[in-house]
Structure 1
Amino acid sequence: MGLLWFAVTLRLAGQGLGWAVPASLALAFVCLVLAVIDAATGLLPNRITYPAFPVVAGLLLAASLGLGELGRLGRGLLAAASVGGLFLLLALLSPHGMGVGDVKLAPTLGLAVGWLSWGTVAVGVVAGFLLGGLAGLAGMVALGQSRKSLLPFGPWLVGALLGVLVGGEVAGWFQASSLGAR
């Protein structure tokens, strides 16, 4: 946990976003605790998912005020609604594929990565699904699980932290690559 907190702090402070460090450290703590709980029990408890949103939102409000950039909070709230809506849609389309706990955590993740940038949202969400897919594939190969085997998704939502750590660069790389292809 300490190494992750150090990396997040170094990353954000290096971008001049030191005000956002407390919110990102809270997000890292919540993500890792929920990853362990979900891996062990297959559940993301309400007593953690529910308070996570207002805690992260309050810390990001303070960061937005500190930086004088309230637009970041607006983008974060829009990302929270978008990511939450996406997860809700996936849960409705495939109730056995996406759990309600994942849907309840998604707005908090969307808020935190959306506060940074839309590119960070994309990287964080894609990283979560990519990590989950790779874990599912590994389970099929190494453990003989089937495509229909249930896999807790909470541990792979830690992909949002990858968005915090590398999201801007990855999104910028893809944008530069697509512009160079024209």
Structure 2
Amino acid sequence: MTEAAPAFLAVARFDKPHGLKGEALLFALTDEPDRVFVAGRALTPLDGSGRPSGPPVTIERAKRYHRQWLFRFQGVGSRTGLEQWPRACLLGVPTRELTPPRNDQLYKHEIPGVAVVVNRERVGVVSDLLSGPGGDLLEIDIAGRQHLVPFRRPIVKRVDRAAREIELDPPPGLLEL
């Protein structure tokens, strides 16, 4: 059984103020930043559970800036206002405004509880998705033991959203550690 989609999904993470005129650096958390980060779109601060935690801010301008995005929000004209924002604050938009995932994709909140299959045999269940400097890791419960597996090709062969399965092709020994 799939849980209901949340009302909001995080699309950006606040990094820090930039300059003196109220611009902010943010990390994109969406695969479609050019479509999502448009003038006039409201972004809502979210708490750790993905629920709104403050009034929305409206994008006045957003552009790529190195590996991040440089934003100007309507009504924010100085650095002072942004210095009050907590670091790593998540900003989200209503789920209905985003492109739904394809059948070979999962939202982050859908990953825990997904079955893990190797050679057409169910071997475990994903308990969490962890982010690290080298990329995301699946935390998989196999017979009561936790295993960390890189969440990327070629180890991940297939993701099936409808079947709630992730098929792996792990290198020898990876799941025996």
Structure 3
Amino acid sequence: MPNFTLHTKETAPTQSHGVMDAYTERFGFVPNLIGTLAESPAATKGYAQTYSLLAETDFSPAEQQLLFLTVSQENGCTYCVAAHTVAGKMLGLDDASIAAIRDGRPLLDPKLGALSDFARKVVETRGHLSRDSINNFFTAGYSKAQLLEVLLAVATKTISNYMNHLANTPLDDAFLPAEWSPVADVA
């Protein structure tokens, strides 16, 4: 496996500095995810752009975090599950929903459960969803536009989840209290 550099602004390509500055302004530090992505300015900008586009959807900040957390859990991304656990709490996602997603259990809230379920099935089936899965999403009150916006969330997290798998991105101190590891399948 290649060794990835955890870039600082001093070591990153100049074209990655804008994204690094934006994350420093938002969080007070450059998350290790961004420091690692900074190796490729195009990948860094692509990730930041898709992430920011979720704010233009009809999903609340808590629902956005629910999507990111669900996709990251389904992809087994230890970094992003921890990060979106912290971000989810900060943005109003309830503790019971966070715990259920982290544990791979159904959510108590039926509408949030339908959203999480749909996102999980998108990842699990690589987009080949059953009619029932799609109908359950619409029956819960979500729209065709939101169906497409779930795909945007999946694309965003696929970039970061896969990069974290390849780079073995170390967890930032801010996310350590929410450290997570996937439950091993029992055969």
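Computed from the coordinates by the stated procedures, all read-outs in this text should not be read as laboratory data. Being a predicted model, the structure only gives us computed values, none of them experimental. Cβ atoms are built from the backbone, for glycine too; each structure is taken alone.
Looking at structures 1, 2, 3, which one was helix-only ellipticity at 222 nm (-39500 (n - 2.57) for each DSSP H run of 4 or more, over all residues; to 500) calculated from, given that it came out as -19500? This value belongs to structure 3.
Match the computed value 13.6 of mean count of other Cβ atoms within 10 Å over residues 24-31 to one of the structures 1, 2, 3, and report its label. Here the read-out was taken from 3.
Kindly point out which one of 1, 2, 3 the value 24.5 was derived from, the read-out being mean count of other Cβ atoms within 10 Å over residues 32-39. It must be structure 3, since only it matches.
To which of 1, 2, 3 does the computed value 25 (relative contact order in percent (Cα under 8 Å, 6 or more apart)) belong? Source structure: 1. Given a value of 21.5 for mean count of other Cβ atoms within 10 Å over residues 112-119, point me to the structure among 1, 2, 3 it was derived from. The value was obtained from structure 3.
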